[in-house]
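K.L.:
Several structures are given next for inspection.
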Structure I
Amino acid sequence: MALDTRDQARSLGVDGGATHVRLWSLARDASGWRAEQQLARFAWPSREAAEAREHHGARCVVELADALAQAASGEPVALALCMPGRKTDDRRGIAESNHGPVAADFLGSLEHELAERGVRIARRPTRLFGDGHAATAGEFRGADGALVGVRNGYYLGAGTGLAEGLVLGREVIALDWIDAWFPKAWTLRAGSGETFEAELSGLGIARRAGPGPFVERRRAAGDRAALEVLDRAARALGELVACRVATLASSPLGAIALDRVVLGQHFVELVDARFLDVATRELRPPQPAFVVSRLPAAAALGAHLLEESDRS
């Protein structure tokens, strides 16, 4: 049962990726929500091909509960979470996921596991937010966010998959609301014939680069093959943004000019001056500005901000 101790609670944000989890301690001051520190980063348990997805999801919930219990340190906690995958109708579970946990009652199971560990919940999370939606909210409303003050912006994060979100008319828009005319990148194919997710996700780039050190380290060492892999990704990025610009220019809401594209998650390590130069060659003027995120806790912050919006 939730306690009415929100002012004294420790605020914890869960940025759940498809393969890894980041747990952040958050605080609110006069300037708004900000990240204090990353408390934990760990990989989900591996999902065996023959393993039932619900069983895998249950294992993931247990590991997350263990991490949250350690982070709580005996204090009541206010929780907000974002997770990839298609959510259940009540938004408290994950119905489908290409890589991460699947659990129809993810939040209910997590609350049960936390109670078993004696963790007091000061603010019960209302729902699971999409990671792209939450990251966009964090960039738009969080301190040091790259979308602060932007009228129309697009967030794109590269992880195991792609995380996307929009700011339209200075409002954060969940892509689920507009997917009839703004389909998600994993459903769209680049000129190569691959989906944009296969072209741009961290997993797709790593597979293309082959075994060895991270592709950005190989680039720094002058590896020509790594440069070719990243040039291909940069061209795909430009192609995707050009597609988004064209879609917004002829949207059912009227002509929308995209002002800024924020690149987050693994793009922070991948993007350099050459990468952006190659990407922008795919665009016609006027081009949106490309900005690399400086807010690693964007999704965890955004989940708290979206929770506040739900409760207001």
Structure II
Amino acid sequence: MSSQEIKFPISKIGSSEGGVTTIQQAYIGPIVVNQIKLNGFKGLFNYGSGVMKDTQMDIVIKPYIDYWWGICIDFGFDEYCYGDSGSVGLGTIDTGWSSLGDVAIKAGALSLDVAQTTFGPFKVTPLPIGGKEQMLTVSSIKATGISMNNTSMPTGLPAVLGMDIPVPNPMGPKSIDIESMQMRQFTTEGIRVPPMTFKDVEASNIKMDSAESGGFEATGSFTKSTGWANFTFVGFRLRVEVTSKLKASKLTMKNLSGNVDVNTVESSGFTMSMNLSGINVAGLRINDFEIPTIELEV
């Protein structure tokens, strides 16, 4: 009776459990998240200095005269009052856009308090993880529903000279213990990660040499008025509405430092790929090993 090899074109493993697993290096493909939502975003930054490039300002002044008048007549048996109030516009003064050049901003603080903000798509390509000096280690590994192709194992079944004979599985489902297993490379593509939510995200001691924004425009307004000049039957006051607009081609802040807190971060589902190399599994146990068909080769 000569030893021979049994080849299994298709084999199935109900489940497997492994001991300490080491992975020499993991390559993670680009990750694209369609949308990220930040709830309760708060940040406090200090900055050393700032510059607003190509700054322009426009001031619009609108003066008004507010008035009232009124008179009451007492007829003895009753009193009748007449009067009115309103405003009279005195025209509009618009200075137009005036160039201020580059405006320097002194050191100060920037506080952010945003109830909710979203951005996306968000794309990131992680660098390879691990390496010869810092291999990844997993304390245990489990897998289910594993399928293998072209699996072979030695057997003591009698050889049939010169024939390939498909025979039914003579063993039936059983467990197989393997002392160790190595994989040179394991590649996965299209791993679908469902939407996730992270709570109480904190980022401390953030430091940036500089931060820049594109062009922006800011608008502010206020109203000033005199006191009322009241006479017997009439009163007047002067009221002025001032609107100012400021715009710049770029805002630069230097030497920023601060902290960021986010109540929750919500991400949409995303797809990623992963390439693992240098995998070593010690103490692999295969449960419910099932072979539908065996091809016997001599």
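What follows draws every value from the coordinates through simple rules; no lab data is involved. Everything numeric in this text was worked out from a predicted model, so none of it was measured. Cβ atoms are built from the backbone, for glycine too; each structure is taken alone.
K.L.:
Of the structures labelled I, II, one was used to calculate relative contact order in percent (Cα under 8 Å, 6 or more apart), giving 20. Name it.
P.N.:
Derived from the structure labelled I.
K.L.:
Could you tell me which structure in I, II was used to calculate semi-axes √(5λ) of the Cα gyration tensor in Å as 32, 23, 18?
P.N.:
I
K.L.:
To which of I, II does the computed value -11000 (helix-only ellipticity at 222 nm (-39500 (n - 2.57) for each DSSP H run of 4 or more, over all residues; to 500)) belong?
P.N.:
That value comes from structure I.
K.L.:
Out of I, II, which has the highest value for FRET efficiency 1/(1 + (r/R0)^6) of positions 245 and 285 (r between Cβ atoms, R0 = 41 Å, to 0.05)?
P.N.:
I
K.L.:
Figure out for me which of the structures I, II the number 24, 11, 10 belongs to, where semi-axes √(5λ) of the Cα gyration tensor in Å, for residues 37-84 alone was derived from the coordinates. Intermediate values should be presented prior to the final figure.
P.N.:
Numbers: I: 24, 11, 10; II: 59, 23, 10.
Structure I accounts for this read-out.
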